[in-house]
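Laboratory data are not the source of any read-out in this text; all were calculated from the coordinates shown. This structure is a prediction, so every number in the text was calculated from the model and none was measured. Cβ atoms are built from the backbone, for glycine too; each structure is taken alone.
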Structure 1
Amino acid sequence: MQPYKRAQRLNILLREEIADIIMRRVKDPRLGFVTVTDVSLSEDLKIARVYISVLNSEERAVAVEILNGAKGIIRSEVAKRVRTKFIPTLEFRIDESIEQGFKIDKILKEIKEKDSDSKEETGE
């Protein structure tokens, strides 16, 4: 089922605002370079799953822990910036799609190399 346009607009707005809040307001030195890749709202707009990407893969668990600890501050700051009837509860999660994309890209490169090696052996 296609989400409503309002939900899509709210996803985009929340992604931009949460990214800005993390960058400017969350002052934890353990928090490395974090990118908010997507926000997915539940159908009733009560829960927002915030997907993040962390530059250093060893810091993923720490980043999620820090952000989940600061979600009250982030949510209250979102409430100041976004005019909506209800501010959703935030859930921070690691975005696995980037890693999956790298894995698929690697597999495709390996297939291409094998294909070009087999063509060279057969003389094509």
Structure 2
Amino acid sequence: MEQLGYADPQPNLDAIFAALADPTRRAILSRLADGQASVNEIAAPFEMSQPAVSRHLKVLERAGLIERDIDEQRRPARLKAEPMAIAVGWLDEFKAFWGTSFDQLDHVLLKLKQAEAKEPDHE
């Protein structure tokens, strides 16, 4: 069902966030930030099979977060940061909201502290 009045300027945003939701995939992206790596190199620190790592790589590739080349027998993967910038840009739209919310919370807490300081001790 389409939501009227809402435009999705980045249709891949769902795939990006779905890919980033998994801690193994985030760890893989962190590894690839150091440079390209083969499936064996990526799989080394994980207690999972090479096919399981390959499935994670496919999710990251469909989301556009990595690219894979064919290099003789290897298929090295490398990070593609542009889609992450799209996700960060989308999250930045909410920065003003959170800043305002935290400012309001700070104000309430300050008032509570002031009121507490003014109350006489009832001991």
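For the structures shown (1, 2), distance in nm of label points 7 Å out along Cα→Cβ at positions 18 and 106 is largest in 2.
For the structures shown (1, 2), mean count of other Cβ atoms within 10 Å over residues 34-41 is largest in 1. A value of 2, 9, 15, 15, 11, 9, 8, 7, 7, 5, 4, 4, 2, 1, 0, 0, 0 for P(r) over Cα pairs in 5 Å bins from 0, in percent, calculated from one of 1, 2, originates in structure 2. Taking mean count of other Cβ atoms within 10 Å over residues 58-65 as the measure, the highest value among 1, 2 is held by 2. Comparison across structures 1, 2 (criterion: Rg/Rh (Cα atoms, Kirkwood Rh), for residues 26-65 alone) gives the highest value for 1.
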